[in-house]
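Novice: Following are the structures in question.
A short reminder: the numbers here are calculations on the coordinates, not readings from a lab. Predicted model, so just to flag it, every value in this text is computed and none were measured. Cβ atoms are built from the backbone, for glycine too; each structure is taken alone.
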Structure 1
Amino acid sequence: MPSPYIRTATPDDEEALLRLDRVTWSHQHAVTPPPGPGEPFFRERSGPDDHLVAEVDGRVVGYVRLGFPTELASNAHVRQIRGLAVADEARGRGVGRALVRAAVEEARRRGARRITLRVLGHNTAARKLYESEGFVVEGIQPEEFCLDGTYADDVLMGQSLI
C-alpha cells in the first residue's frame, strides 16, 4: 500500500467518512453508540475543517477529528484529538501514525500550545501509537465507562507543542 495522502476534509467526504465510521465502530475505542441511520458525519461543532482525511489511491481510508476539549476561552490554547478511524484494510500500514502526526502539526499550525486526547485503557494498540508519537499519560479515570457490561478506564494523554 502506498503512503497515505493527508488532506483537510471537504463536504464531499461526508458519505465516505460516515461509511468508514459505521464499519470501524466498536467498543474497543468508542464510548458512544454506533452511528444511526440518517445521522450526519459532519456536525455544527465538527465540520470538514475539523477533520484530516487519509487517502490511498484516491480512496478515503482514515480520518482524525481535531477540536477543542471545552468551549472555554481559557482553554482555547489546547486542541484535542476527538476521533480517529482507519479502515481495516489500511491498519498496520502507517495510516494512523500519519494522521496523528498531521493532527499534531495542524494543532501547532493553528497556534495550540498543547494537544490532548482520551483513549480507552483496553485499547493498547492506540495507546502504543500515541506514546510512540510523544503523548504521555496525564491521568487515568478508573472504570469511567461501562461498555457491554465491562468497565473501561478513560486514559487522558497529552503533549506540549512548544
Structure 2
Amino acid sequence: MKLQLRFLLIILISASPLAQECLSSAVETTPEDAFTETDTAETVLHTTTNLVWQRCAVGQTWDGDTCTGEAEPMTWQQALTYAQQFDSERLEGWRVPNVKELSSLTERNCVRPAINSGIFPATPKDSFWTSTPSYNDPLRAWTVAFFNASHSIKEKQLSVYLRLVKTNLPD
C-alpha cells in the first residue's frame, strides 16, 4: 500500500506543471505598467505604492535580463541584520518590507510564483520575510508566500527568503 501511495505521489508531482500559471481572463493585480525601471535596472519603482524594490531575492544577481544564482534563505534576525548592513554601505534607506508592502507585489491571479515574473523573474516559489512581527507571539513574524500569495506567521528561527525595499524619496 505504501509503495502504491508513493508511486501515485510521484505521478502527481511529475504531472504538475513547473511553470507559473495565471488566470487568462482575469485583470492583473500587478501589471507591468505599474512598474518603472530605475537608473540601475536591478531595481524597479512600483508606482502604485511609491516603493523601490530589488528585482532579485537576496543571493541572486540581476544580469540585465533575469535573476541568476540561488536565493539565500535566512532567519528573521539575519534578514534584519542583512538589511541594516546592506543599507549602511549605501545609505539609501534599504530595509525589510512590512507585510502590507510585500503583499502589494503579489499577483493574485497567478501561482507558482504569485508575482509578476516579467518584473521579478526567477522568484522562489516560497515564503519571504517581512519586518512585521507577530502581535501575539514574539517568536514569530509575518511572511508572504509567493507560491500562492498567502500570508502566514512563521517562527523567526526558520530560514526564509528576503527581498529588500526602500521608499522612493525625491532627489
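Novice: Rank structures 1, 2 by distance in nm of label points 7 Å out along Cα→Cβ at positions 52 and 92 and report only the one at the top, that is, the highest.
Specialist: Ranking 1, 2 on distance in nm of label points 7 Å out along Cα→Cβ at positions 52 and 92, first place is 1.
Novice: Let me ask you something else. The value 26 for relative contact order in percent (Cα under 8 Å, 6 or more apart) was derived from one model only; which of 1, 2 is it?
Specialist: Of the structures listed, the value fits 2.
Novice: If you rank structures 1, 2 by volume of the Cα convex hull per residue in Å³, which sits at the top with the largest value?
Specialist: Going through 1, 2 one by one, volume of the Cα convex hull per residue in Å³ peaks for structure 2.
Novice: Here is a follow-up. By the measure FRET efficiency 1/(1 + (r/R0)^6) of positions 44 and 148 (r between Cβ atoms, R0 = 25 Å, to 0.05), tell me the structure among 1, 2 with the highest figure.
Specialist: Structure 2 comes out on top.
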